[in-house]
Each structure stands twice: as C-alpha cells, then as structure tokens.
Structure I
Amino acid sequence: MKNAAAPDQILHGDAGGAAYTLLVYVPPAPLSDFVDRFWYCEHPNPAHRYERVMPSGRMALVVNLVEDRLSCRFGDRPPQYSRGICIAGAYLQHAVLDTAEQRRIMGVHFKPGGMFPFLAPPAEAFTDTDVSLEDLWGARAHSLHQQLIDTPTPQAKFAILERALLSYAARPLKLHPAVAHALRELERVPAMRTISELARETRISPKRFIRLFREQVGYTPKYYCRVRRFQRVLRMIERSRTVEWAGIAVDCGYYDQAHFIRDFRAFSGWNPSAYLTVRGERVQHIPLPG
C-alpha cells in the first residue's frame, strides 16, 4: 500500500462568496468496487450557517478534522449528534448540516451497497441516522480520528483511511449476486424494472430479494428506485441551461406531473420551481438562511 494517495481532482470553488477547496481521490481495486470517492474539503469561512443535503441512496464515512463532533437534522426531527468520525446512513429524505462543523472535513462516499462489507450491522440499521464510528470500531475509531487530524497532507490522510477500510472490513469484499445484479440494472434503467422481474432474474423469491437488498443497501428496492430517479432529475437540472420540467419528468420515468412533484417535494422539501430559486452551484447541497 502506498504511503500517500495523490488526488485525482482538485477543485476550487466559491459558494456564496466564500472560497473552498475540494480534493477528490478514487482508490484502486478492490476498494474501487465499493467506494465512489474519497474527498477532502477546506471551507474556512462558509457564507451560510446551514445547508440542506439531498438523499442519494448512498452511505458515507465523515470525519471532522477540527473537532470531535458532527451533527445532522433529518426532516423535522431534533438535531442528532455524533462523535467527529461517523457513519452517515442512506437518507430517506433531505437532511440539514451545520457548516460550522465543516471548515476542514473529509470522508468516503460509498457506492450503493458499498458500505456493507465494512460494518458488522446490516446497512438498514443506519438508514436515516448518523452513528459514531466508535460505537462500531471501538477505540480503533478514536485512534484513526486522531491520526487523520495529526497527519499534515490530504494525500497522506487518504492513504491512512484507505488502509483502515481494508484492515477493518467486517465481511468479504463482495455483495450478494442478486443485489449486485439489481444495482446494475436499477442504475441503468431505474424506472423500467419491477421487483418481481429482478427477483425472477436472480432466481430467488421476491421476499428474500427484498430482505437481502435492505440488508446490503439500506432501502427497499422500490424506495431505492425512487431516490435514484430523483437523483437523475438533479443531474439533468445540473446539465441544463433551461429547465423543462415536463420533459424531465417524462425522461426520468414519472407517470405524470403530480407524481413528479410529490416525489420531488418529499425528497428535497421544495416543489421543483422553488428549488430552482434557492439552489446554488451545487445541486446536492442547498444553502439555508438563519
């Protein structure tokens, strides 16, 4: 294992007049089958105190490199607090983050189902909640957190986190073949497959298929389809100069406008038109007043 992991991408941005730096690193195999990216961000003077994060169907490991605390508010529930290195489960709806805790922060974004090999509890145990890594890895989590804080460069921090994931994996680095097949198919055409079709293709019962999917991804297959379809909408908005809502709804598989608006509001907290008025340069993280 290398001593430093060179970033694949370095981005400099301006969020509401506040500069930030984001480094992205994609690990090699075998982690690349489960990890979308490692990331490191410095945002010393955020222009807004809170931001709303959209559900993505993915889990994450998050590390506050300034203090031993992170917080998150899911929907209308009170804020939930964890230690400074935590597991963020797959969100059922939008969540609100405190940017004061993100002045210097890093983490791992896992692919759908990608967190499953690294934790003993099933993925559904973390749905719509954040859990201190110390509750799962014990003293090793505290030691890892301190090591990441003390290590001077982002590249070396990436390498430490990479080694930790490989060393502490709780299961073999693979998903059940039925779940792996379903994730490939649902990413390709999320609105055009039924659960019974996928179960039949994998030669297991629909009941067992749903249970396996929940254990390894954190959602039921049906809910996962809804979240990924919403994510497809956000990607289309990001690429479009002008937004044609009716066309986007059809292209993403919604059967009518009312269905599209209900899902968009359920996941983002806004109707589509209101969302366009509040979004900044990032479609996943929306600045909030107050």
Structure II
Amino acid sequence: MQRIWYMAKRYPLIFPALIIILFWFFIATFGPSLMPFSYTAMDMDHQMTAPGVGEHLMGTDSLGRDIWSRIVYGSRSILTIALLTSLFSSLAGVILGFTAGYFGGRIDALFLRVMDIMMAIPPLVLSMVVLGVLGNSNILTLTLIVSIAYTPATARVARGTLLSCKNIEYVDAARLRGESHLYIMFREILPNTMGPIIVEITARFAYSIMMVASLGFLGVGLQPPTPDWGMMVIENKTIIKAAPWAVLYPSLAIASLVIAVSVFSDFLSKVVIRDQ
C-alpha cells in the first residue's frame, strides 16, 4: 500500500483521473433519479436552447431534448457495456491463453494461428460487419460482439504471462504433488500473474468505451430511443453551427472518460512493473 501511495505521488495525473472515473460511475448509478427530464422527452418550444437557459443545464438538441439528461442516461449503457466487455474478454482470454500456453504443442500452434487470423481484422471492422448482418443492436449483442473482438489480444497477454512462470519452482512442486492441470493453472499460476491481467482489463475497458462510442457514431450501435454518446454526436452534426453544445458535450464525455481510464491503466502498469 505504501508503494502504491508513493507511486501515486510521483504520478499526479492519477488523482484527477480517479475523480473523473468516480464521477461518471456516480452519475450512471444515481444521476437518472435526480434528472428533471426524461431522455426521450421532446420540447418543441425549446429547440436548440443554449446551455444554462431555463432548466436545461447543457441546453437542448434539435428536437428539444435535454442534453444533460441524455448524457446521464447514456453513461449507464456505455459503462455497462464497457465493464461487461472488459470482464468477458479477459475471462475468455485467460482461459484460452492459459490452456494454449500450458499444454503447448499442437494446441498452442492452433491457438496462435486462430488468434493471428482474428487479430488481422481490426476490432471496429469486425464489430461493424457482425452488427450489420444482425441488424439489431442492444446491450447484450454489443457486449458479446465487442468481447469477441477483444478476446485475442487478451488471450495473447494471458499466454505470455503463463509462459513466464510455467516452469518456476512452485509450479514444479505442484506437479510433483500430483495436482490437476486446472489446479496448477488457476490456483498456482493465475494468482501470481494477476498484475498484468488486471492492467489488461483496465486497458480493455478504455478501448471498449471508444469502440461503443464509435459504433454509435457510425450508426450500428445502440438504437434509438436509447441514448448513446456516439450517436448523440452524429445526430447533432447537422446543427453544429447553430448549436455546437449538442456535439461538444457528448464528445467531452467520451474524451474525459477514455483519457481518465487510460491514465489509470498506465498508472497500474507502472505499479505492476515496479512490483516485478
């Protein structure tokens, strides 16, 4: 704990990053109960109202919808998908990477070929193709598709961490005791490789936020009336000169969260490297 505090003082960006992350999690959890407007409520008498005018903190869009309310409700979906995606892709990646690295041979060779093929396709392109075929995006399908797209990179990291300690003494001792392969992989090796894996989970979280926002911007993410930060940007691009706040605020929401999570991930990587 003292080492973490020492590193935090040497890396001052971590404090504002944590504040931003906690702010968005607080907004996603409690914000909707405090909002005076529904995210679908349209007020045609107050279209493109400037920020701070009347009860609209961040103004309204071309349909008179309150931008702050839509950002608050949109934070729920983007954080939910990003969290589930980072967890699912990391879980699948650890299982695949550990299995391939532990048993080696043909299993490892097949794993490497399949992962190379999957990683040759950019995750955004893969997600767009699958979502275009499905034609109906919701939180479940987005989580599943983005998780699959990010699993190869996580599996590669997991395989590398396992190979780094596969033949260490405590692993050999477990083999001599007659422990099962599952026990050795997940009770002996996994606890000693959690540092890099946790860093990978936080990195995937940041990537997932960008992915979900990008898919929404391209029109294949969450569908109306569910608010989506990326979709809010593309919806209001035609009124950017008349109401720039309608594009600015969701863009700032995406940027602040992605940068904060990236800073946090970078800090974790420095702590892990120092511990090692």
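Structures I, II were shown, and helix-only ellipticity at 222 nm (-39500 (n - 2.57) for each DSSP H run of 4 or more, over all residues; to 500) at -23500 was computed from II.
For structures I, II, which has the highest computed value of relative contact order in percent (Cα under 8 Å, 6 or more apart)?
Working: I: 20; II: 25.
Result for relative contact order in percent (Cα under 8 Å, 6 or more apart) over I, II: largest is II.
Out of I, II, which one gives 0.96 for Rg/Rh (Cα atoms, Kirkwood Rh) as computed from the coordinates? Kindly include the intermediate steps, with their values, before the conclusion.
On the way: I: 0.96; II: 1.06.
Clearly, the read-out refers to I.
Computed from the coordinates by the stated procedures, all read-outs in this text should not be read as laboratory data. Just so we're clear, the structure is a prediction, and the values are computed from it rather than from any experiment.
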